[in-house]
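Engineer: Input: structures, listed below.
Nothing in this text is a laboratory measurement; each read-out follows from the coordinates by a stated rule. Being a predicted model, the structure only gives us computed values, none of them experimental. Cβ atoms are built from the backbone, for glycine too; each structure is taken alone.
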Structure P
Amino acid sequence: MRRMIETAFPTHGIRGEEFGTHLPDAEWAWVLDPIDGTKSFISGSLAFGTQIALLHRGVPVLGIIDQPIIGERWLGRIGHPTLLNGEPIHTSSIASLGEAIVYTSALEQFDADRGDRFSALAAGALFTRMSHDCYAAGLLALGGVDLLLESNVFDYDILPQMPIVLGAGGVVTDWGGQPLGDASRYETVLMAANKELHHAALEQVWSG
């Protein structure tokens, strides 16, 4: 992917999990994660994928999640509806935490305080699932998952997912309700299917 980008867009920056950063001050930059969900991939789970984001001045304007085994590809572009294999999709309309399905990648990502806050949220939700990595964000955009909480994740984990979730009608912030800026690492991430559920999740996270 890097060779293709460097050939087609020689002035664009590139950063990712492998090989470091190329042209860090470029106006346009690609963020690459060839295998998001390495542990899922190693263990034979389909909950992995290739993630790609295109940033313009630090803002993700395009995001791709591609699951090559089952042939699913999510495409998010700012100002356009999110597509799954070319068809528009939308997040769920569930606004009540008690009806919400909550996903996270792994409990070990949380420190003690964040683990307690996640547990408080999970206790009020319909049920929780773990270890779905980027596929969980795709399911959220599709309406199958309602909330996704992460902690201590990298730019290549999250930035490709943002245009996909936002373009499907979702909300993406940190656990304080603040928008995510351009950073190499994010302490907390909260993705919600809609504004009402996002508000309910924030209230529950900070209720203790």
Structure Q
Amino acid sequence: MNGTSAIEQAIVYIVDDDEQVRKGLVALVQAMGVASEAYPSAEDFLQAFEGRRPACLVTDVRMLGMSGLELQERLLQLGVSMSVIVLTAFATTPTTVRAMRNGALTLMEKPSNDEELWNAIRAGLASDLQNYQLELQRSSLKQRLDNLTPKELEVLHLMIAGDANKVIARKLDCSIRTIENHRQKVFHKMEADSLAELVRMAVALGIVPNLV
């Protein structure tokens, strides 16, 4: 996915029970050439949400039904990650702490300055786009890892731990030739050209700490 196609997939979700605020935010985002969807409630947003894509959520705190902070927490429970900007006309320390603890990019007071809000949205989209691409990369690596046989996985672990073929052969009670064959299959299935690349993949997958 290149930068242009990725940003074209990006979207700004607007959740606010004030119709005028929703219309104003939609106009601001669309003027910047980014897609948007607006919802009058958190419940409506959750019902319509179709899945992960590069996104920034702009939500009010106080709304009828589920609040913006509760929406944040619900998304976390669902395992949905995206940049979140919280808007409120009633900023308090507990509200700010709760929003930031839930991972909000920022909390802005209403009425917000259009330029400041757009800068925050742009930063949110850039951050989430990077995270989204990392998620795609990790998913692809996980699929490759899952294609390894149990023996190939053992060999992979020992390879990136720095063991030479003869050491791996001794640990796994195999011939060196057998280990060489397993190594070739590991490189092929993981689509890696070098041991250094395998190590980078292991770091991305979070399996390196288990090898120490």
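Engineer: Comparing relative contact order in percent (Cα under 8 Å, 6 or more apart) across P, Q, which structure shows the greatest value?
Structural biologist: P
Engineer: Starting from the value -18500: which structure in P, Q was helix-only ellipticity at 222 nm (-39500 (n - 2.57) for each DSSP H run of 4 or more, over all residues; to 500) calculated from?
Structural biologist: Computing helix-only ellipticity at 222 nm (-39500 (n - 2.57) for each DSSP H run of 4 or more, over all residues; to 500) on every structure in P, Q gives -18500 only for Q.
Engineer: Work out which structure the value 13.8 belongs to, where mean count of other Cβ atoms within 10 Å over residues 138-145 was derived from one of P, Q.
Structural biologist: Going through each structure in turn, the value belongs to Q.
Engineer: Quick one: percent of Cα pairs over 30 Å apart came out at 17 when computed from one of P, Q, so which one is it?
Structural biologist: P
Engineer: Assign the value 4.4, calculated as distance in nm of label points 7 Å out along Cα→Cβ at positions 66 and 98, to the correct structure from P, Q.
Structural biologist: P
Engineer: Follow-up question, since we're still on this one. Can you rank P, Q by Kirkwood radius over Cα pairs in Å, for residues 34-129 alone and just name the one with the largest value?
Structural biologist: Looking at the calculated values, the largest one is P.
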